[in-house]
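Participant: The next part holds the structures, each set out as structure tokens.
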Structure I
Amino acid sequence: MHGPVLFYDGLICLIALLNRLLWPRLNRDRENVGPKAETFTSGRWKNLAPVALLIPARNEAHQIRRCLEAIGTSTDSSLEIIALDDESTDDTWSVLKETKAEANQNLTLLRGTPRPQGWRGKNWACAQLADHAGDAEILIFIDADTRLEAGAVENIRSTMLARDIQLLSVLPRQEAHGLAALLVYLLPWSLMAHVPLFLGRWRRKALPIAIGQVLAFQRSAYQTLGGHAAVRSAIAEDLALARKAARMGMIGAFLDGADIASCTMYTSWVRAWRGFQKNWCYTVGHPLLSCLIWAWLTYAFTWLPMYGLAEACLGHLDLAALSQWPALLWIGVCSKRYLQMPIWVFVTAPISVALGFVLACDSWIHNARNTTIWS
């Protein structure tokens, strides 16, 4: 069994290296992003298309102020910002009103209406936001736990127009502390090791990928897709929209957004587990396939490295098993740009991978029972 594992190690280490060197980046203010990374920035496209920044929020009183304050650094005075409180049970609405009064920015606040039958919570919130987007030609959905850097909106817009990208998503820098970091670590780790992100753009026959933390559409494309109504019951609406766009032959892109955005998805272990529980088993399509993939990853990156370490302590060297440690650390190094986390998270990667398998199974069970909730 070691032969296939070693081949797999070499393949994912190569993919991680190519992603680290060649994945196209969005930068805040720079035209030049490095000798080996392609830039999609084109300053001549700035200020051409009106943009609406759309923020669904449910029980985000602890996050939404930082999100809105970061948006205040945008240089686009015409930017339309709309935040929707989706029937929160905490102080989200109060914080939204306070922030609007303090920031004096072009911010519109909405109270969400009850979710119709057949809709998922976030999908309904996003659909309501899009309906209030006025004349905006670019719709940018961001999560309430995401913070945009100065120039991010302008860069997203210029990128989409310069390259005629109809659906654009980026991976922000992921921030986490405490035990929540064990789970958040898995997002960039799995992407960097297994997805050819360096291809940048995707079309019909490529692997469509998107993440809802930052998800932008040309409005005409969004309407052609049918908006969030077309994926109203989807658990992972970001992936569902990307896959639908690919089937329709649209041009999409998933880019490196570590320079223009950051995201603190979860501030505690309980929030992290419940949050990922909603859709972890659907990240590769079918829950069974997801569980099988995480079972393989657990064998390769939890069982083998721990077995090799135990054997070494007993005086028996299993080099094939021990080789998993360099592979784990290499992928961690390649992913470091997207991770603002304690250094111990990189050493405890085998634990994170095992938790990924347990989480996939738990997510499948809860989705089968329809017991997952949005926030």
Structure II
Amino acid sequence: METRQRMFGSTSQFIDAPELDAAGEKQQLRDQAELVIQGFDRLAEHKLGWSSEVATDLSIGRLRAKEGLLTRLHSSFLPTLQHQIISLSRALDPSDLRKDPAANLTLILDIQAGLDSTLDQIVRTVDDLMPGKVPKPSQANDYHYGALKFYRLYGLDQSIRGELRIQLLLFYSDSSKIIEEVLQLTTYSHAFSSALEKSIDSAIKWITGSDLNLIWDAWKMGIQTLDMGWDDLLDLSRPIPIGGGGQRRSQSAIQLTRSTIPILKLSKLFFQKLSRELKKRDLSLFTQMSSQQLEVLDKSAETINHAVSDLLCPLDEADESPRADTTRRLIQAIEQISSRFQGYVLLVVLYVIPLFPDLHDVSSRIYFSNWFITWNILLFSTTDNAIKAARLFERDHP
């Protein structure tokens, strides 16, 4: 550690340097810039990845003894890292570097020294908490573990050792390029990405966020993808789809496609309804769900999107593929969507709805119960109609 401090701390030689001629001053700046670039190379050497391929000991006794490490991460080390990254990105602004390169390079060296210490603390803390790989969350008996649920630890592990590590390496590389290009007076447009800052926020959220807000974050991209699937389905329901290269679809293929529209509409409605409720409510930090159940809900939007993709493919190829094959693939996708939603609805009714703060009111409880009962009845009805339409499509061969 002392060696690192000497490496990062030797900035005074640039502060009191005597006035040099233009050539000497330029050489001094290049030497100083080289130290900064070397500093970024040394920061990249921090082993933020997995220290061992052996699975982490996730016994609750050991985890309880280490719970204070989570507090240090979210309350001290990660916010400090975020502050240092923001300070570095400001110091790397090309216009400021050109105005006073010596002062800004000295500032960057000082920030690097602090960042080196912070990263060392984060690496040691994460390795102490999770010395090996954290297995994917499949535990069904950790519903009472709170912040130590394997679902949350797995997310934290992937966030820090995966996304955050990658974003830091990209940041160091981009920062070195900025230094090189600015001092060579080449044209450079600096656009600092917020991806690194978001990855730090994500790591903090895996410690401090509520179970349901973590799930909502996981749904965001899936909901957007589901909207795209909806647009594709509507396009396939037209006689001449916009994305079909001008090829006209048969009337039977159009009718088959339109029979599945209510299924996708209900799929979108399920996630939209819950997303609105999750966004507007102050929810409890932890649910009574196990890591296995949390993981099921976490991946629900992604899983439904895969099933929707499996539904769209045979519809798109309905006029080219054998009808028996189209029917088989379509029914398989429809049944997958239906069966998946049955599990999701059960988890929502048992564990999510009771956490809504205003459900102490009887009328609110009745409203939500009736809403999901009605939604479930409609899903059964629409899937049944679509399956009948698929079988009719197979029999109604021209």
Structure III
Amino acid sequence: MVHQRGNASWQWERPSKRVRELIRRGAERALNAPPEWLEELDAATLSTEHMRAIADDPVLAAAARRTNRANLLHWAAANIQDPGAPVPANLGPEPLAIARDLVRRGMNESALHTYRTGQNAAWLRWMSIAFELTSDPDELRELLDVTARSISAFIEATVAGISAQMDAERDELTRGTHAERREVVSLLLDGAPIQPQNASRRLGYELDQVHRAAVIWSDAAESDLGALEGAADALARAARVQRPLSVVASAATLWVWVPGGAEPDLEQVGLALQQTPSVRMAIGSTGRGVEGFRRSHLDALTTQRMVARLGSERRIVSFDDVRLVSLVTQDAEGADQFVKHTLGELESADPELRRALLTFLNEGCNASRTAERLHTHRNTLLRRLSRAEELLPRPLEHQRVQVAVALEVLRWRTHGA
């Protein structure tokens, strides 16, 4: 059977009936891959040094993980339906979305190396499956030969399709006011010698003032830019200003600057975001002028990355709230050891105990104020504090600061107090 690929053709020999059955059985296993297989694939894809820019960006990293799963399911499903036949490129929503994001981050086709890395990791897992399916040397040889060609051709076709999509996305971004805003903002963030007055004119936004930046993004596989822009407008209203500056950083990310130094009402923002549960927001510090514009944005990015690193489920996070935790958790392994060493058994105890102790420390060890803040009877609070102190490996009076920091780190984790 001859299949076409561009202007060339080649002979794709269908495997024997027995090997087609083995491929189908193996594909069924891959289609129902356990979580550890997917974790291996993600780790291989994102752990290499040249993938650092993607791994450090929570939106791109999440998109890469979704693409890994989509590619695995696409190839496996095709080989269940027609074992051993050529698998068409996966040009579904996940790979096309990451193509848009890569271009809007200023990355080129070298970022597609992630597909090759993922291919190698998937092949190692597939070989393990193959050796479990048969011990017959001839069957094994044919099985591995056919599937090696299949996986390689599938990845090549997918990369070619994604590359074409990236070209089209670049053409789109070079037209219109969005491209100009993104270009000017990139120059400002990179510290390029651009005149502030000229930059303000091109952006339609005054740089010689106080700003507060935010990064607004979506966890959804198919994000809605309108929802992100609605969140930006909600932040502006909560800060009592009319119009923010917004730049589309990717298909699922908006960079925003709100003028003025007023503290936004985050409770009001939270109410506005209730209708869009996938939208999240990281808010930077305030700063004046071009340097403040840049610094606030970097603080918002730091906040976003810390939330992703700790797996926090908080949807609206301010840099002022996480400044200390962000510094402490830069070394994730060291932070884990610090928490375990400082809290001992309290780390895994009832979250109410940790919450009571952290609030007590934040209230200057004043039990009455703590009980009022937690809406808890004073005697109930004292019992919880006593139990929490019993679980600490060392007396609280000798390590109040350390305990407060460790509890604050736990508070920002997914299952923290």
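Participant: Name the one structure among I, II, III that FRET efficiency 1/(1 + (r/R0)^6) of positions 125 and 197 (r between Cβ atoms, R0 = 25 Å, to 0.05) of 0.35 was derived from.
Facilitator: Details: I: 0.35; II: 0.80; III: 0.00.
Structure of origin is I.
Participant: In addition: So relative contact order in percent (Cα under 8 Å, 6 or more apart), computed for just one structure, reads 22; which one of I, II, III is that? All intermediate terms of the calculation are to be shown ahead of the outcome.
Facilitator: Values: I: 22; II: 18; III: 12.
Structure of origin is I.
Participant: Identify the structure, out of I, II, III, from whose coordinates helix-only ellipticity at 222 nm (-39500 (n - 2.57) for each DSSP H run of 4 or more, over all residues; to 500) was calculated to give -20000.
Facilitator: III
Read the figures in this text as sums done on the coordinates, not as results from a lab. On a predicted model such as this, the values are computed, not experimentally measured, just so you know. Cβ atoms are built from the backbone, for glycine too; each structure is taken alone.
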